[in-house]
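Scrolling down, you'll hit the structures one after another.
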Structure I
């Protein structure tokens, strides 16, 4: 099992913005800003996978998403929001495609009361 704890992600040059969880589809933002967040989350996951020397070519996997947030997303929004994370898993080489044939998903939302308690991590296991 691969456990990836994602640190808060930041974008911006003059004004730094930090997010502890991937932005929901309900978060309205300009397409260029969304593209920056997408790239930042993808890079964060790739860095964590490379640092942990995660195994490659696992075949079929299950990704369990643990989202500890003040306002956790519903499952539909979360699965769409983690597309950059799934792309990073494919880019790293854990699986060859992100289709349902190779990747299954589970989602475990946890409501927290303070922003400092927000966490986002994924577990990847071979099925």
Structure II
């Protein structure tokens, strides 16, 4: 698990235009993993109130496996995306119900009145 950082601007692929030029010419490749990490763990300042943590990994091969143990008490709520396939939502709901039943579940949906997401409580 890693905390999200909140920035005024989205993370750039390269620190400077010169770094990007060096990457394009092959003289000094950008650390793509680090750039992806910055992209995944950075959100805009308006979301800073969330104090969000995320878990994300890059697998180098189809056989790669990553197991992380997080204490059950570390979870208070799980928010599911508005475009999540039903079968994925149902699988997560089963895991929550069976493993960490104290956790609140919420399903995102696009608001009908603005460019925002709204969250509806789910029962596992």
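Only the coordinates and a few stated rules stand behind these numbers; no lab work does. Everything quoted here is computed from the prediction, not taken from an experiment. Cβ atoms are built from the backbone, for glycine too; each structure is taken alone.
Each of the structures I, II was assessed by mean projected area of the Cα convex hull in nm²; the largest value belongs to II. For structures I, II, calculate distance in nm of label points 7 Å out along Cα→Cβ at positions 44 and 92 and state which one comes out highest. Going through I, II one by one, distance in nm of label points 7 Å out along Cα→Cβ at positions 44 and 92 is largest in II. When log10 I(q)/I(0) by the Debye sum over Cα atoms at q = 0.14, 0.19, 0.20, 0.21 Å⁻¹, for residues 20-83 alone is calculated, the result is -0.71, -1.05, -1.10, -1.14; to which of the structures I, II does this value belong? Only one of I, II returns -0.71, -1.05, -1.10, -1.14 for log10 I(q)/I(0) by the Debye sum over Cα atoms at q = 0.14, 0.19, 0.20, 0.21 Å⁻¹, for residues 20-83 alone, namely II.
Out of I, II, choose the structure whose coordinates give relative contact order in percent (Cα under 8 Å, 6 or more apart) equal to 39 when calculated. Derived from I, not from the others. One of I, II was used to calculate helix-only ellipticity at 222 nm (-39500 (n - 2.57) for each DSSP H run of 4 or more, over all residues; to 500), giving -9500; which? The value was obtained from structure I. For the structures shown (I, II), distance in nm of label points 7 Å out along Cα→Cβ at positions 28 and 116 is largest in II.
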